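Visitor: Quick heads-up: structures coming right below.
What follows draws every value from the coordinates through simple rules; no lab data is involved. This structure is a prediction, so every number in the text was calculated from the model and none was measured. Cβ atoms are built from the backbone, for glycine too; each structure is taken alone.
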Structure 1
Amino acid sequence: MSFNRFKFIWYMEFIHRMWGRTIGAAFVFPAVYFFYKGYFSSKMKYRVFIYGGLIGLQGVLGWLMVRSGLKEPRRPAGLSANENYVGVPRVDHYWLCAHLISAIVLYSLLLWNSFSHLASHPEVKPFNGVKQLKALGHTGKALTLATIIYGAFVAGLDAGLIYNSWPKMADRWIPDDLIVSRYGSTVKNFLDNPTAVQFTHRMLAYTTVLTTGLLWIKVCA
């Protein structure tokens, strides 16, 4: 790694940390003041405690993620002890995913809470197809979350560098190294094998777009 590259990473990390601390301060100090003044309802107090805890959890997960990148790189599965291996230090993709998802959950809850205060929600009367719309909506949310999770895995494993062609992966719809024995079981392949991770990320993205399209058609019908 060049010195200029190191400086770029250092400054990005520094800005990220300072921004996170600023968010924490912007939440904690007003929350303490509003608590002291008695501006919060009992329900809102409960929510503020949850949001504050999630902000703290976000910081802890970020610290664990960074710490995972300071360890000696793990030898790839299946590599014998006699084979030389010089790994590249990188953060664990599981901690990276946890850090990202916790931020998304926190942001979603804060946004939902803001809307509940700023906008009225008239009661929706039952109509034909409402259950199907709800099912499609919840399915779309779940697929979006799963796509983001695998996006974090792709970033953490540098899986995007394995295959960079589209729509096929190296002229194949299903790559030959989708399941490799050195990664262990099939489940472990879809969690740790960069090829399987990128393939899953693509498939989830396609399914998410399809589900969202079906939901849009149903709403407009």
Structure 2
Amino acid sequence: MEIFVKILIYIHATAGTLALVSGPVAMLTRKGGPGHRLWGRLYFYGMTGVFATAVVVAVYKNLVFLLMIAFFSYYLVCSGYRALYLKKLSKGQKPAKIDWILNAVTIIFSFSLFIWGVNTYFFRHDSFGMTGMVFGALSLLFIYRNVKKLLFQPKDDFHWIYSHIMGMGGGYIATFTAFLVVNATFNSPLLVWLSPTVIGTPIIMYTNARLRRKYVLRKRLETVATKPSLVV
């Protein structure tokens, strides 16, 4: 069994490397183009391999934290991927069963991750518990935002782009975090675990805010072009 676990770890590292490399390439290629789609799929497949191997190893070695983090990071990627299939929610499209299942399962693991962090930080007096609280809270926030879109029809036609960027970007932050944890030599594990999130999250928020302003302006110009009588 130990040999099998070692093989899984090698597969995990290979899949992680694929995700680590393909992620930035997908970000830098023309959005919606063949290159972006190709590298985006490679990134998704890499993260799928990371998730599958992490779950098996975590269960076998009873690594509770790794198991919960695996679900958290893969949820981000899956939500970003599923956003591409939910483009017409603003037009009355109904979500698929997989969307409800994805959120329901992740709620359990995210809440467990948050509780684990609270217990570790406040009752075991280990500062590393802060990592669980931060990731658990962020995951629950992501779920809330996504479920809200599934329950209530979004008003913004470009909602899916924001969800796609947030999910895929958040998943890459998780991938880069894992890379740092394995290779960094800092003495503070809390710094290693949280610094990519602290740096990456504002970048994602800025990108979405910039796109939102762009699309709002475009929509206004289209309205003026089709209804010139509205111009004062």
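Visitor: Mean count of other Cβ atoms within 10 Å over residues 14-21 computed as 11.4: which structure among 1, 2?
Guide: Details: 1: 11.4; 2: 18.1.
This figure was derived from 1.
Visitor: Suppose volume of the Cα convex hull per residue in Å³ works out to 151; of 1, 2, which structure was it derived from? Display every interim value, and only then the final one.
Guide: Details: 1: 196; 2: 151.
Answer by label: 2.
Visitor: To which of 1, 2 does the computed value 25, 10, 6 (semi-axes √(5λ) of the Cα gyration tensor in Å, for residues 62-101 alone) belong? Walk me through the intermediate numbers first.
Guide: On the way: 1: 25, 10, 6; 2: 28, 10, 5.
Checking each candidate, the match is 1.
Visitor: Can I ask one more? Please compute mean count of other Cβ atoms within 10 Å over residues 118-125 for structures 1, 2 and give me the label with the greatest value.
Guide: Numbers: 1: 6.1; 2: 12.8.
The structure with the largest value is 2.
Visitor: Another question, if that's okay. Consider the structures 1, 2: one of them gives -24000 for helix-only ellipticity at 222 nm (-39500 (n - 2.57) for each DSSP H run of 4 or more, over all residues; to 500) as calculated from the coordinates. Say which. Please report the intermediate quantities before stating the final value.
Guide: Numbers: 1: -24000; 2: -28000.
It must be structure 1, since only it matches.
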